Structure formats: C-alpha cells, structure tokens
Structure I
Amino acid sequence: MSEAAAAGTWRLGDLEVNRVGYGAMRLTGNGMMGNSAGVPVGREAAVRLLHGAFDRGVNHVDTAAFYFSPLRSANELVNRALSTWPGEVVVVTKVGPGRDPSGEWFTARPDQLRGQVEENLRQLGRDHLDVVNLRHIGPVTASIAEHFGALADLRAAGLVRHLGLSNVRPEQLAEARAVAPVVCVQNAYGLDWRTADENGLVDLCREQGIAFVPFFAVSGLRREAAAAREQDARVHTVARAHGVTPAQVRLAWTLHRGPHVLAIPGTTNPAHLTENIAAGALRLTGEDLALLDTPASASA
C-alpha cells in the first residue's frame, strides 16, 4: 500500500482517489487572491516535487488557471509533471474567479465559464477535465444556479467529467444538486475554522456521499500565507505524544472528521511533502480528539 493510501480512498464520481492529495497553489509563489505565499519553485524542481508526491501514491491534485505569478503557472507545472508520469492522476480545477494577464481579478458571468474551462484544458493539455469546482465569490447567500447550470451544460458536452463546488453553504449545495450531481465540496476548514461544522456542511456531505475537501487546513486563519510557528498548546501536546509535527496533527484532525474528508496540503518543500503525506497514517486517539476539541489554551 502506498503512503498516500494509508488514510483510505474516496470516490469523486467514478474516480477513486487516495484521501491525501496535493494542492498546487504554492508552486506559483502567489496565494489564491494574489497575496504573497513565498518564492515560486523552479520548473524542474516542481516536476521532481510532483513526481515525488505521485510516487508516494498521491493521485489527486488541486489546481486552477488563476494560480499564476509573473514567473509560474500551476496548471502548466502540473501539465509538465503529468506528461512524464506513467500513472493516472485525477486533476481537480476550479472556475468562477478569473485573472487577466496582468493579474487583475474578475468574477466570471455564466457565459464566460466555457472560456475558463477551455483555458484550463489548454494549460493542462487535456481533452476533458476530471473535476471542475465552481468557486462561489460574492454574497454568501447568492444563488449559484445559473453558473452551475452553465457548467452542467459543459459536462453534458463532454468537456467536464464531474462537477463540484467551492466556498458554498448548505443551501447552495442543495441548489446545485437540483441541477446536476455534485462530487465534492471544497471549503475553508480546519481546527481553528469550523464554519462547516457549525452549519452542518461536513456531515451533510457525508450523508450525501460527497467528498468534503478542506483548504487552509494547516495555515488556518493565515489563509494563503505560509503556516507560522504553531501557537496552539493543544496541538503541541498531541504532536509530542505521537512524535510528529503540529502540521501533521492538524491534517490528521481533518481526516478524522470522516472517510469522505480529503486533504490537499500544498508545499514546495520536499521534507514537508513527505510529512504531509505521512499524516494520513497518523491515528489520533479519543483522548487526542477530546483535547483538540477543548477551547484553545495559552500559547505553547
């Protein structure tokens, strides 16, 4: 069994993936909203990093056409790595937000989504996209039916295999499912960011057989910024008990929320990549989980 399979598998429609995947955002050196997240990795180093992930069993990569900096495009780095990799890797991308060549942001209208899908196809060098998430940007209660319907049309046309959602609420999930099947929901979620517990979205996805895919599971409230030194005494206590890193504890905590929860940690550091994948094998005890669910104590 590969390292990435230690946490088990889940199906995105008819595509079975190991629950520990990889998020490509940090390869570009930019955060999703253009915020600095570090120095972009060199192209050959990116290919080695991705091949290292694939070699350990990672078969699920999260990316987007709007993950780019003046020097790097995440999609094109993923394309380069996959072009020389013999195995099958599921690529999940997202549309809705967009950036023009200068990096300025806009929110796509429904009639612009086909162009975004086609740009992802071109950059990734594919004839169809495995999974496309509609990332909702705007008022939290706004309808997504028209946008999701446009993607459903592209699915019917064969450009997209499966559809998912990002940054949504339970009522928007219900709205989308009335239009077309939803295979995954990708929202901010982690030990310090539990809105998806409060509104029931994590459990709702499990009940409906939908993958729940947290982002910012390690960085938490720092969002796109790289994770800082761990300040949570609870996390340090559990990490010491298992001889692991705090980041591994945070990833393991999300994976323990259910067999439908996937992990997509991103990094450009090979050592951190190894640790992230190994977190899938970390089994937290009932005592560990109880401690992590208590109110945060003073900084360690």
Structure II
Amino acid sequence: MTTETANAAAACTWNLGDLTVNRVGFGAMRLTGSTAFDPGTPPSDRERSISVLRHAIELGVNHIDTAAYYFSSLRSANELINRALAPYPDDLVIATKVWAGRDPSGAWQWAAPGQLRGQVEENLRQLGRDHMDVVNLRVPPSRRTGSIADHFGALADLRDAGLIRHLGISNATPEHLAEARAIAPVVCVQNSYGVGAPADEQEFLRSCGEQGIAFVPFFAVAGSGREAGAVAAEDEAVLAVARAHGVTPAQVRLAWTLHQGPHVLAIPGTGNPDHLVENVAAGALRLSDDDMARLQSPR
C-alpha cells in the first residue's frame, strides 16, 4: 500500500444526520503537544500543527474531533483549528465534547446542566463559529451507571436554540444511548475502541449500526496507552498483519477499526505530518478474512 495517493475518501462516507463525512477523520487532541491533558506538556510547534491541519483537509479529511479542554502550555486545539482552517470549507464537520472541562490551571471540572451552554459557547468562541455541527456529551466515569437525562436534555435545548446542529454521546453505555434517544436524536456514539475490544463494546458497536448511528472510536491506535499514545509492546498478531501488507501497526489498527462496519468512523490524531499521511492511507487498506480472524483474538 502506498501513501502517495492517500485520500480520506478511500474508506467511503457516512452521514451524521444531514452531514456527510469521509470515514477517516482527524482527532485534534495531539495538536497541542504530546498530550493535551498534562498542563506541564511542552507546547507543540505552532506552524507545524497548522500545517498538519491544512494538509489533512488537502487529503480529504472533512470531520475533525476537538474539545475546548484540548490545551497545553501556550496551545489550544480549537485556536489552532481556527487559525489553520477559517474560513472553513463548506463540507467540514467539526465535533466537540462538553460536560468535561478544565480550569486554566488544567484541573478537571464537570459542568452542571446549566453550565453546558457556557461550554458550548466557549467552543464557538474559540473556533469562530456561530453553531457547532456536532456536540458530544462526554459522560464522566462516575456516571457510567447513572442517568444523563438532565445534561442531555440541556444540550437538546441548545440544539433547539440553534447553537448545535446534531448531538452525540461519548464514553457512554447502551443504557445512556436509549435514555438520550428518548430525548432527542443521536447521530454518534464516541467510545474507546480498538483491536482486542471486549465483547460488550463489540456488541454496542453492532447495535449502533443497526440503529443507523455512527460509532466513533477513540484510542483506536493508542489502545491501552490512551492519552500517552501507543507505548505498550505491540501485539504479535498486529505486527504479523503489518508485515504481510508492508504497513505500520498503527495502519493495521485503523484499518481493522474501519472494517467493523460502514457506520464506524476513525478519528486518529497526530501532530506529525508523516503520521497524518499514514493514518489517512489506512482507509484504503483492505484486510482479508484471515487477517481479521488473526486480529480478532490478539495476545
């Protein structure tokens, strides 16, 4: 597989409500530094991050995932997106997340329902937009078994007010999805997912497809490394498939993710220009049945 003709359209498209996106998108978290969640992280190279964003658009990416809390010393992902891409292409879909937030020191804080409007408006201000295409309600770990009705209802009100076009949920369960759909339409579920995902997450992914809802995995490449990146020793099954196709393990992981269903959208993030091209090229990697079987139960 060559990266010379990489284009995000190679993996086909999916609709987020009335918005059509290429299935290979871009996650903005790593634009600000090695990780946006450590306030002591050295800032990224500003011009390099801007160049990566612009090249992503040139490669056909029209779906960017971000958040106001993606920042490190001297860098804000939303500000970089604004600087690099405004005025925005007509087909560009920008999704953000609320409920989670950070104060200026970097400390985490969780919004009350009445504070969600302020979080949405902060994203709008930073991005220079008058509405958000998609806002995901990021469910905190403490609510994995609790109700999200009050918070999702507040977002539904903001959708009715015109500040948001479409709604999604993140870090959520099937019970959260059912509760949210009883309040307002849900166009996507954004959860941690990748090679070796547990059976309940695999079932949730399939259920979303049956309901016509996009499933948007995060940490599809990083896996257990999460925010820190892919730091663990790579699975031998992933390495074997990568060798067979002459690609990187990260590309195998992304291709496997996209093979889970036509409703699955990838949002790999990077501040590295070469990794960007490789990530987009992964959308054209076709895995065989034998490859998929090998990757189904990695060590």
In terms of distance in nm of label points 7 Å out along Cα→Cβ at positions 112 and 128, which of structures I, II is highest? II
Origin of the derived value 3.3 (distance in nm of label points 7 Å out along Cα→Cβ at positions 24 and 256; candidates I, II): I
Using the calculated result 18.5 for mean count of other Cβ atoms within 10 Å over residues 16-23, pick out the matching structure from I, II. II
When you work out volume of the Cα convex hull per residue in Å³, for residues 168-271 alone for each of the structures I, II, which one comes out largest? I
To which of I, II does the computed value 1.01 (Rg/Rh (Cα atoms, Kirkwood Rh), for residues 88-135 alone) belong? II
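None of the figures in this text is laboratory data; all of them are computed from the coordinates on show. Everything numeric in this text was worked out from a predicted model, so none of it was measured. Cβ atoms are built from the backbone, for glycine too; each structure is taken alone.
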